[in-house]
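K.L.:
Following are the structures in question.
Please treat every number below as a calculation from the coordinates, not as lab data. Worth saying up front: this structure is predicted, and the values here are computed from it rather than measured. Cβ atoms are built from the backbone, for glycine too; each structure is taken alone.
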Structure I
């Protein structure tokens, strides 16, 4: 889940990372008397807002009202602006870049920094970028901040401030289950203070059950997709007719591919994940049923997920939601024979392999 800038900065403040004084507004009537000049920043889940006119500056109350009205009634990079962040404008001396992210190549966290902030890191020359891999067995250590500060040519007070910010950014990354925490630009102002000028934070979707306070209505997602964000599964709407529930992103993608190969159109993507909970199976069915599929296809390979638990969840869902659509199930793995028997005893077609199940679906659809 990508967070809006104001949400990322709330996390930064929580962990002791300095951010500009500011407040969020949803409408012009919420604007406050504030020390000018200020930055008026559109809150959208898209980069390059400034280049697209999504960040403006105001030197007076009238300007603030005018700029806010203009932004709140606009689209930036194709996204409707529904909120603004009003911040004290910073007196910038230098802009840097700092981030922590997951590096899948090294299978570890990596710190990326640059002496060139305020621009996309992909556009920065390689010799202006420095990377430090954090050994997962050791974790964060003071030597990392010393190496980073040396690359950024900091000493004295700046070095002390930066070391604190980097350490706190790591603590925030770990404490909030992040996949990315980026400060671009990290600003050194003319009074010698280091401040996070912006925030880009991505939280691992698989950890959202620990962060129920994070609620985002992503304008690029449907109402159901936004609603499912805090659930124990991944849900995406599509435009077909076969409702899909599978476990594991790879198996779910393979299921969609196999359906398409047989000229069957999936109505959704739903990755149940590794669960052994009947209630989660029922909740998954409740979401798929809301997109009104013609047929329901459940494709489960039981490892962590026990086949008989899923079977009981399917039977319970059929009764609970009074499901009239045909249900076809591929069930294999732990307790698969028990699971298939539970299904067949309740009038639900169950198969041990995916091809047989999809052939049955194709027969139903006459393709």
Structure II
């Protein structure tokens, strides 16, 4: 692998980038409120990546980007991602919403296994080497999909364009955990027991508990804070999630609301009121303090090494840009393809707030960091 840079994602991809709120970075592109009206969607909450309305909104945004950048309307689709569920579902929904011919490449690198590129479902390629992106031009040609100005390329940012899954994603996870720890310590003060808090976090941050937590990190952190604050015990929460006492996070919150008098006497109270208000308003990221801390922990891991001596040093010490993805994007840009970057990362965890901007911090797509990977062409 080679190391080069540092540079930013936006220097390669431009500003056609949107995080969870579907508010594009480029001010010339429509805001989500406008997209929602055009697509007949409710103004809130913003649909999630696996929802069909998300694909409808993304298709509208893509057509608007084509007009803004002087391109013809897309007629074919290529999606690059790292998870079968989120990215694969997004791809299939986009095909349903548009009728476009397309292909998805989803990768989690695993060098311990022989190289493998499988197609378990039509149009969805599952690979275990990021260098397999070099095979896509041939595959596109064989399937009659032109790598040209009619091609829309959706690039997942988190763990694909940066922090590639199976190669460099550990640092993104570490940043989230740091955001969790810092938030808990700030709120609970002297009452904070880090080992107990992290025990609860790791126990509940697993697929069997996703129906309970909605696979939402804001909800999960709040649940763990109620445990760390002494409102609930971890075994009680785990059994309540499994035996149907709390079949959902909303059911859990109903129980929590009934104990407000207790919470008012705990350090948890400072976070409780704003969290509840945002949750009841349908905000999918109601724990703003946690997400701001996650953003700061993530951005400090980008471009933090002055001159890495090797690819391994860069991969272990920095959230890096995926060289194979950059090469493939540049290959398609030379042929006129439209590139759109998306991420399910909350805007609060990806973009600087006013205090962060005052300190000179940039959004994740603007932050310069090193680029690591193999040459694919």
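K.L.:
Starting from the value -10000: which structure in I, II was helix-only ellipticity at 222 nm (-39500 (n - 2.57) for each DSSP H run of 4 or more, over all residues; to 500) calculated from? Can you show the working numbers first?
P.N.:
Details: I: -10000; II: -12500.
Corresponding structure: I.
K.L.:
One of I, II was used to calculate distance in nm of label points 7 Å out along Cα→Cβ at positions 285 and 317, giving 0.7; which? Spell out each step's value before the answer.
P.N.:
Working: I: 0.7; II: 3.0.
The read-out was computed on structure I.
K.L.:
Could you tell me which structure in I, II was used to calculate relative contact order in percent (Cα under 8 Å, 6 or more apart) as 26? Mind dumping the intermediate values first?
P.N.:
Details: I: 12; II: 26.
Of the structures listed, the value fits II.
K.L.:
If percent of Cα pairs over 30 Å apart comes out at 51 when worked out from the coordinates, which of I, II was used?
P.N.:
Details: I: 51; II: 42.
Label of the source structure: I.
K.L.:
When you work out mean projected area of the Cα convex hull in nm², for residues 205-348 alone for each of the structures I, II, which one comes out largest? Could you put the intermediate results ahead of the total?
P.N.:
Details: I: 8.4; II: 12.4.
Once mean projected area of the Cα convex hull in nm², for residues 205-348 alone is worked out for each structure, II has the highest.
K.L.:
Taking mean count of other Cβ atoms within 10 Å over residues 125-132 as the quantity of interest, name the structure among I, II where it is greatest. Display every interim value, and only then the final one.
P.N.:
Details: I: 12.0; II: 20.4.
When mean count of other Cβ atoms within 10 Å over residues 125-132 is computed for each of I, II, structure II gives the biggest number.
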